[in-house]
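In structure tokens below, several structures.
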Structure I
Amino acid sequence: MPENVVSSVADGTDASRRQRDQIAGILQAYERAKASGVSQRDLAASQDIPHSSLQHWLARQESIAAPPEAIAFFEGPVGVAWLHQMVIAAHVVMSQMGACGVNLICQFLHLSGLSAFVGSSYGSQYALAVAMEAHLVSYGVTETQRLGAVMADREITACLDETFHPEVCLVGIEPASNFILVETYSERRDAESWAQSLNTALTGLPVTIRQVTSDAASGLLRYAQELLGVPHSPDLFHIQRELVRATAWPLAQQHRHAQKAVDQAESEFARATAKRERYQRHPRPGRPPSFEVAIEQAELALANAQQALVTVEQHQEQAQAAIQALSHTYHPFTLDTGAWRPPAAIEAELTAHFDTLEQIITQAELPDYAQAKFAKAKRQLSPMVETLHRFEQSRRALAINFPQLGLATLEHDLQQHLLPAVYLNRVAAQTSDGVQRHALQATADQLLRPLRTPDAPIQSLSSDLRHHLEALAMACVQTFQRSSSCVEGRNGQLALRHHSFHRLSPRKLQALTTIHNFFLTRPDGSTAAERFFGHPPKPLFDWLLQALPLPPRPARNRPLVSKSYLLDVA
């Protein structure tokens, strides 16, 4: 616990403004001295406090409506420190990590019984919430500057997107560490606004943006290609979304119409056959009607309607398969074996999938808006291929550096085993399907098995050098970014916050950014800041315990006001 929470009684310089921990220490000293026959007046003199102050503290302690055991604990130095830690933890977890308001924290203090020892009014807890947000903002700025001064030079990919609260909020994340580079409100979302926000956020940091991944909005494209002069890697999800919009809804509408035509044709066929059956049961004199012609026409219409329905269903299945195949194809390594795939081969497969979708749109005679959305998605085919070529260049550049490290003999192990294994493990970590995730991990383990044998050349290296090789492989793999899902997820979290609070103040937004970067951890215990800067930040919770004041005592209960009635005589 923080030293200031359990500080000595003698630390206070102003007896009239003593902290709760100091008062708790004095009362604890009095309880020990009372057993030895020391009077209140003598103890007050020894502690250099007025006798009346000691009497007031004792009377206040006796007036607490709680069990004696609870009073003895919470009015002692250890109990005060525990209260401080509990209240701060409630605000961090419920209000900063969660989406609770101050009213719910007050309710928690009341229902838990802590309101007997801690002020649980809205005013007192709101003041603490405001102070905490201010300290979180200060911590984020200070730690970013401190860690940025000792971090190594980094070249990163920036995943960029905007959200609306309804103000425009620019959000940029480094996907490998999930560190939020920028999260700020802006009047506009053009290239200049992005440049100003990111330049401000990265000032003083040895960080260079080498690639931008986004939904290909015009402002982001111009920022990446013109202002930064770096390539843009399109987000596969947004490409697939445009293709779904181009095919799913119009084909679903055609399916409804085709199904309705089948139902009507079945009704006509059933009506024609029913007329013939009625006539056969009750024939009338004269020449019989020509039922066979009507039945034949109805049967032909039904067959045509059924064939049209089958054709639409085939188009739906083919379109869905082609869109899903884009995701399976857009990988530099095969997911089932980990074999390297040349960009030209991947380009041919991607082109074939787009051609399939274009053929479906033409055959199904989908409306103009579907063709426009397809054209918008297909324009990203060239940037996708360029991303693959850049990754191939990164892979070759990594091999070029091996002779300089004296590791030229390990190039085959790196290219054929380590790189694909690292890539498959990365894909597995991002896969929600459990069966597919285990299959990817099994393939990665199989690729690593030759490198894990005791007689493998890589095992002759020191552990530090092996870890360095693995870090180089991970850095190379991370240059291939086909998704900005980290930003989409963050925008979803901010949308939930905005929905509950109706508006996020700039201070609240910065506090949430600090919590994300410096407090939330992955299963390995690392924060986004540690992964981004390469050094762990100071413990945020301990810093808050040091910075924020001890919890205030509860105010005196106000008398309840009885309900008044309009017709009562004054």
Structure II
Amino acid sequence: MINYIRKNKKIIIFCALISIFFIYPYISNNLNLEHDTTFHLSRIEGYATALKNFDFIPNIYPYKNEGFGYGSPMFYSDFLLLIPAILYNFNLSIALCYKLTILISSFFSALFMANLISHLTKNKYSPYLGAVLYLFSNYRICNTYIRGALGEIMAFIFIPIVLLGIYEVLLKDKNKYYLLIIGFSGLILTHNISFILMCIIFLFFIIYYYKNILADKNIFINIFKAAFITLLITSFFTIPMLEQIFSQKMYLHQYGTSSNLAASAFLPWQFTVNETIFGFASNTLDKSQTMTMNTGFLILLLPLFYLFDINHKSNKFIKPCFIFGYLSLFMCSSIIPWEYLSLFSIIQFPFRLMIVSSTLLCIVASIAIFEVIEKKQLFIFILLFIISSVNSVYMLQPVFSRTLVINNDSKYSNLLDNSILDPYYTACYLRVELAAADYLPSTFLDYKNASKIITDTNNNEIHDNFEKTYNTLIFSAPENTDIIIPITYYKGYQVHAINEDQKVKLETKPYLGRITINTNSYTEFEVIYKKTTIQIASIFVSITTLIYLSYYLLKKRKKTL
């Protein structure tokens, strides 16, 4: 690590400076609350609460959504929010925790893109240009300052690692498949959809370089090893997620039937618009409401220099990046018959492909221009840097005029009355904490007005004297009654009847998204969330895999010394 820092201190300092520049609207300004910002603030606060209760791999955030609880950690990993969660517990404000997360994500995104490009070319300017273009792509600006899409923002960190792994395994050193493990594991633990998209892109690269794989079967073996080890390492998250998905129908299952991909595909003019618009639509003739989610004109046009590289001096990895980059860009278009492609509804919006396109074309843009134009390269770099900087200032300046904000010292509790978002959204749940509520049981229960005390199935109040401490609820109820407990039902919740010094496990069922039981002949009860057998086994598999890999690497290191 020390040697890496010494060798790359210039690019490290450069990436730190441009990252600070990227978040300059947040340095002296408040935190603007965009589409999903409050959801990610809720994730940080929820994880911080879990840590205070010594729950290091939480499954439920029990205080979310009016106290009914929300199981988002089982579907949207909060693992990489550990640092802001810890800082929040040390009394750093929720807004500053979020801003710090953006800063760290920006720095490593730029650094890892620069590192990738430095492996693909010997040109000394390309890594610097790549870091700038990648960090300030219009799509990334949109994710940060319009959509508040923290998961995708963090995915920008790991996509360059995945691509470096693809390059090494397929073209250079097949034994560096550990890069695939790191990159894909990071994507799984930050943004599931970006992980799926990069798996598809990896498949395209495999098809493109199929001759290399046929010539050396060890390449295929190492790809399989990478996939298998990634599955083992991340099993603490992926396997329980699948368990919950198949346990009951949830809001997210609606994407397969109600998601209208065609409605969010790009109209032709959207590929070139260059203005920050704080709208909600992604496909509309009303430009005042249409978000800017394209690559930006530099990433769009500079890769075309590759067509003039008649001597083919560019790294041969650049050609598939060029092809797949523009292909994924074209796939965002409304020309594609998305209305017939419901199979891909899991990505929610075609513009998700822009994260792939921005990355691949950024690589080509940063390398091709210096391969074609050999003279005055320093001047070209400075010119492009100035153009990118001016455009970035232009794109980021509107952030300062946002009025939907929270102060840097605001407390998380200030968000919970829902008054901030109510004028903009209507929902039957606490929108500031759940966003689109993808991970609620699909019952359309009005959580805002639903009873928050124990009731029977006819909504008659049973008892309002109960004690709740984190994931445990203790209450009393009459015998032989079907009762509804005001806790969102997820697999793993257990209800025990307390009979003297013994606890008798009762059968639990979902009822309009909440837990219901029959009290039988008991009157005292305890509700507790306990990890399922699959959850426990998955954690064991992940920890065991990490211990074994650490032992293997140490043993291998000793042999090389």
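If distance in nm of label points 7 Å out along Cα→Cβ at positions 293 and 325 computes to 2.1, which of I, II did it come from? Corresponding structure: II. When helix-only ellipticity at 222 nm (-39500 (n - 2.57) for each DSSP H run of 4 or more, over all residues; to 500) is computed across structures I, II, the figure -15000 traces back to II.
Where does the value 2.1 come from, among I, II, when distance in nm of label points 7 Å out along Cα→Cβ at positions 245 and 485 is the thing being computed? Computing distance in nm of label points 7 Å out along Cα→Cβ at positions 245 and 485 on every structure in I, II gives 2.1 only for I. To test your reading of the models, identify which of I, II gives 0.20 for FRET efficiency 1/(1 + (r/R0)^6) of positions 157 and 269 (r between Cβ atoms, R0 = 25 Å, to 0.05) when calculated. This value belongs to structure II.
When log10 I(q)/I(0) by the Debye sum over Cα atoms at q = 0.06 Å⁻¹ is computed across structures I, II, the figure -0.54 traces back to I. Here the criterion is FRET efficiency 1/(1 + (r/R0)^6) of positions 77 and 237 (r between Cβ atoms, R0 = 25 Å, to 0.05), and among I, II the highest value is seen for II.
For the structures shown (I, II), distance in nm of label points 7 Å out along Cα→Cβ at positions 85 and 429 is largest in I. Match the computed value 6.0 of distance in nm of label points 7 Å out along Cα→Cβ at positions 309 and 541 to one of the structures I, II, and report its label. Label of the originating structure: I.
Here, each number is a calculation from the coordinates, and none is a lab measurement. Note that the structure is predicted; figures quoted are calculated from it, not measured. Cβ atoms are built from the backbone, for glycine too; each structure is taken alone.
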